[in-house]
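Read through the structures below before going on.
Only the coordinates and a few stated rules stand behind these numbers; no lab work does. Note that the structure is predicted; figures quoted are calculated from it, not measured. Cβ atoms are built from the backbone, for glycine too; each structure is taken alone.
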Structure 1
């Protein structure tokens, strides 16, 4: 009986540690995405007042940059912008202006 309790305690500890690790990893990803979106919205190349923005929180591999990236967009009163950011550091790699219809 004591052996079962030891195994159950060890297993519970392992599961709890794994869950805590995954939770911290998700919080770090959320913080990085929020930082990227904030940096994109304050970029000096944006023209007009911001009316909306988004970021896809799923990492994508970019052949152009040869790395994992996050992609997103910012909509202003005049234009729509698409951006690409480094998934590791959060640095903006590209900002493309589209004409808003």
Structure 2
């Protein structure tokens, strides 16, 4: 995999000089302002998407934990101090043991 080359100060100055030559000294500040607005809107929208995804994930995890607790209570298991994985393993073990003893 190749590395992405970094842009140095010389390249930045060259790009700015070309932009100044192409758009002129009166249009360049307007373009910079519009780019700034676009960047702000993009970052605002992307943070909203991230926040939505995070809250959806949290809600899903809460629902899963609630279901695990309900099943654990029905099987007379204690859930205090246990992770979701530990509780899941205990539930599965209890169900398997019940099935084996009933056969």
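What to note about this one:
- Ranking 1, 2 by distance in nm of label points 7 Å out along Cα→Cβ at positions 40 and 56, the structure that comes out highest: 2
- Read-out helix-only ellipticity at 222 nm (-39500 (n - 2.57) for each DSSP H run of 4 or more, over all residues; to 500), computed value -14500, structure in 1, 2: 1
- Label whose coordinates, when log10 I(q)/I(0) by the Debye sum over Cα atoms at q = 0.11, 0.13, 0.21 Å⁻¹ is calculated, return -0.46, -0.56, -1.02 (choices 1, 2): 1
- Read-out FRET efficiency 1/(1 + (r/R0)^6) of positions 32 and 64 (r between Cβ atoms, R0 = 30 Å, to 0.05), computed value 0.90, structure in 1, 2: 1
- Structure responsible for 0.00, with FRET efficiency 1/(1 + (r/R0)^6) of positions 24 and 72 (r between Cβ atoms, R0 = 30 Å, to 0.05) calculated and labels 1, 2 on offer: 2
- With FRET efficiency 1/(1 + (r/R0)^6) of positions 16 and 88 (r between Cβ atoms, R0 = 41 Å, to 0.05) derived as 0.90, matching label from 1, 2: 1
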